[in-house]
Structure I
Amino acid sequence: MKSIAILYASEGTGHRIAAENMRDRFLQLNPKGHVLCRDILEYIPSWLRWSVSYGYLFMARSAPWAWGWFYWGSDKKSFESKSFDIAHDFLCRLYLPRVEREIYAAEAEAVFFTHYFGAANLARRNAARFPTFYVGTDFITHRFQRSADFCYSFTASPDAIAQYRTDNIENVCDCGIPIAPKFSALPSKMAARAELDIAADRKVVLVSGGGIGAGSVGKAVASLSEKKEWLTVVICGNNKKLMRSLSARFGNMDNIRIEGFVSNMEYYYRAADIGVMKPGGLSLSEALASGLPLLLMDPIPGQEQLNMDYICAHGAAKVLKDARLAAIEAARILDDRAAILSLAKNSAQLAHADAAGNILRAAEEKADSFYSAAIN
């Protein structure tokens with residue numbers, strides 16, 4: 001494949017980052033290739049795009065129960081899911097032609113979606129023209145993501161494969177969630193600490209609320225701040241309000257380091273001894289690839305709760321039920337070498353450092369078959 005299109009939706013950050021990771025890996029594998037990487041919500045009216053993006057952020061940060069209501073209600077046959085399907089199909093009829101014109105102009109040989117909006121509809125509309133692939137960004141899937149209309153689907157766990165099988169969909173495989181190519185060649189712990197100016201012999205706890213900075217980060221940091229001998233590094237992501245709040249409370253403490261959005265997250269993962277974080281699919285995949293022991297907190301009902309349940313059931317993380325006990329729970333793990341080794345072993349079994357490359361290679365084989373069948 002010399003030209004592909006990758007479409008995502010700016011609902012949270014994971015779908016976009018996964019798409020960009022696939023773009024970067026494709027260009028590594030095909031230096032002369034071309035990638036159309038676009039937010040599919042750019043094709044709908046700005047007021048509607050703002051409503052979708054801001055609505056998700058508001059629910060994730062302030063009313064997670066509302067997102068849970070929508071997620072679980074729409075994952076089965078119900079009034080909510082039927083209403084959504086009708087509205088979704090209507091928007092697709094209006095705006096997919098604009099998407100298709102750009103795909104045709106780019107002469108894309110394959111189209112990848114990392115978000116369900118418009119995905120199955122576009123696949124059906126262009127079934128004879130090019131192969132369309134779906135790439136999941138969580139460990140368990142939702143009804144919206146599973147469709148027999150895709151040439152092939154890529155998911156992140158055997159449990160998700162079982163969901164597809166239940167829907168009588170066979171064209172699916174477990175390749176993992178596409179993280180950045182740099183996670184295939186990570187620095188050593190000492191090199192990461194040297195880069196970040198962190199002492200080699202200090203215990204380091206990494207706290208993150210994900211790309212949107214949601215969850216009980218403040219409570220976790222307050223607990224960890226009592227461990228004066230440790231260094232707690234807090235990543236606030238794009239949540240400027242959270243960063244201002246934490247800076248006001250902890251900015252003068254020598255054992256707390258507060259960062260906003262960082263572009264070298266792999267160094268923070270490798271420098272840390274343990275992570276306290278939310279169970280977003282992409283950040284979990286990065287942490288697993290980095291071999292970081294994890295305490296998971298405050299899952300958003302729906303996909304994050306399912307992610308946490310899956311990772312913890314496979315022994316690759318522990319649940320932090322109360323962020324106010326972060327220091328106690330982190331110390332319990334850090335003081336237990338057997339627990340650390342077990343978490344590291346189980347993390348390695350779930351990690352897919354080159355998920356993006358594996359997806360692209362598998363998709364190229366499927367695309368070759370698609371075009372060979374079309375010729376014959």
Structure II
Amino acid sequence: MAHTSRHFEDFARRRGLPFLCVRAGDRSDRLLTEGKLTTLELPRGILSFPLDKDLKVDPAWVRHIPIIGRTLRAFGPDIVHITGPSELGILGACFAGWLGVPLAASWHTNVHEYAASRSRWFFEPLGKEQTATGTRQIQEIMLMATTGFYSLASVLFAPNLDLCRLLEARTGRRCHLMQRGIDAQLFSPERRDREESDADFVLGFVGRLSVEKNIALLAQVQSELEARGFHNFRFRIVGQGGEEGWLRQHLPRAEFMGVLRGEALARAYAGMDVFVFPSHTDTFGNVVLEAMASGVPAVVTPDGGPRSLVQEGKTGFIAGDADFATATARILEDPALLAKMRASAREYALAASWDAVFEGVYAAYEPVLQAESTSAA
């Protein structure tokens with residue numbers, strides 16, 4: 001969400017569009033104005049608690065209501081766009097109602113699937129059947145609550161067609177695709193700087209090291225590749241999370257690079273040979289697009305958004321957990337296929353741009369704003 005919001009700001013800056021971004025930050029209340037772009041950055045307080053190493057919730061966020069209210073009234077928005085049911089998103093929905101302007105909402109995280117994954121430990125002592133039933137019920141309850149919140153919006157956005165169909169069915173609102181763009185100059189094969197003497201295949205993963213990312217499958221991939229006779233490979237892991245200790249224990253040859261950004265992240269991608277992304281819960285998979293822009297083919301699961309990015313057999317493979325290692329091995333054992341996939345992955349990513357994404361968002365605003373103008377008249 002933060003990644004997309006930054007690019008949305010950059011788009012508004014380039015186009016000279018009036019744009020106010022209210023977001024969480026690490027510093028004290030900070031209001032910045034640059035041309036027609038205004039940014040209000042608000043700190044989380046001492047009551048904040050982590051949902052993961054890089055994701056926090058502040059139950060006392062309501063203390064920011066006065067400054068958000070003053071800033072919004074001074075800016076005078078035509079539409080309020082929120083990025084999910086966070087504490088800031090909930091306040092954004094309330095302020096849209098207070099100001100009497102339309103609400104737009106974009107879906108960025110499968111909260112219902114995350115809740116089900118995180119609750120599995122609670123049911124496991126009860127047995128396999130009860131675990132499946134319990135997690136399924138939690139997922140449905142969270143989905144009902146989340147889609148109920150999204151039904152407050154006049155227009156919805158989601159990063160893949162399956163989610164759009166789900167939201168339209170559950171909310172009765174129109175949903176538009178809002179995929180991700182890529183900076184193909186930053187993420188590029190030209191960033192590859194590995195030593196020529198390094199003959200290993202590098203299997204890469206970028207993301208939170210958490211249970212909902214299905215990272216345990218990486219250890220299974222390692223075991224199956226070794227059983228097939230592959231030993232000249234290692235993993236390159238970029239990210240942090242609660243499962244890092246488990247991964248370090250089960251992937252002893254892996255490079256753990258922590259959280260990287262900018263050129264350091266681009267170099268890490270470019271030094272990979274195959275991007276292995278076993279998550280079943282990602283709504284889009286921006287990391288997959290970043291890897292492809294770096295000339296790295298991807299192996300992804302058939303669930304969620306990443307499958308919409310991978311062209312089967314051309315830019316990578318789509319495989320379930322049982323076939324994930326087999327798909328990876330197909331690339332490693334065929335240097336000609338790997339070379340073709342590298343070129344195709346880069347070509348695909350070059351066709352994606354943030355400008356095209358946000359032009360689509362503004363186009364989707366228009367009917368809502370026209371309807372609002374007609375009703376006001």
Worksheet item: For distance in nm of label points 7 Å out along Cα→Cβ at positions 30 and 102, which of the structures I, II scores highest?
Response: II
Worksheet item: If you work out mean count of other Cβ atoms within 10 Å over residues 190-197 for I, II, which one comes out largest?
Response: I
Discussion item. Given 22.2 as the derived value for Kirkwood radius over Cα pairs in Å, which of the supplied structures I, II does it correspond to?
Written reply: II
Worksheet, complete the sentence: Ranked by distance in nm of label points 7 Å out along Cα→Cβ at positions 86 and 182, the structure on top of I, II with the greatest value is I
Practice prompt. Looking at relative contact order in percent (Cα under 8 Å, 6 or more apart), point out which structure of I, II has the largest value.
Written response: I
Fill in: distance in nm of label points 7 Å out along Cα→Cβ at positions 22 and 230 - structure with the largest value, from I, II
II
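Every number here is computed from the coordinates shown, using simple stated rules; none is lab data. Quantities reported herein were computed from a predicted structural model and do not represent experimental measurements. Cβ atoms are built from the backbone, for glycine too; each structure is taken alone.
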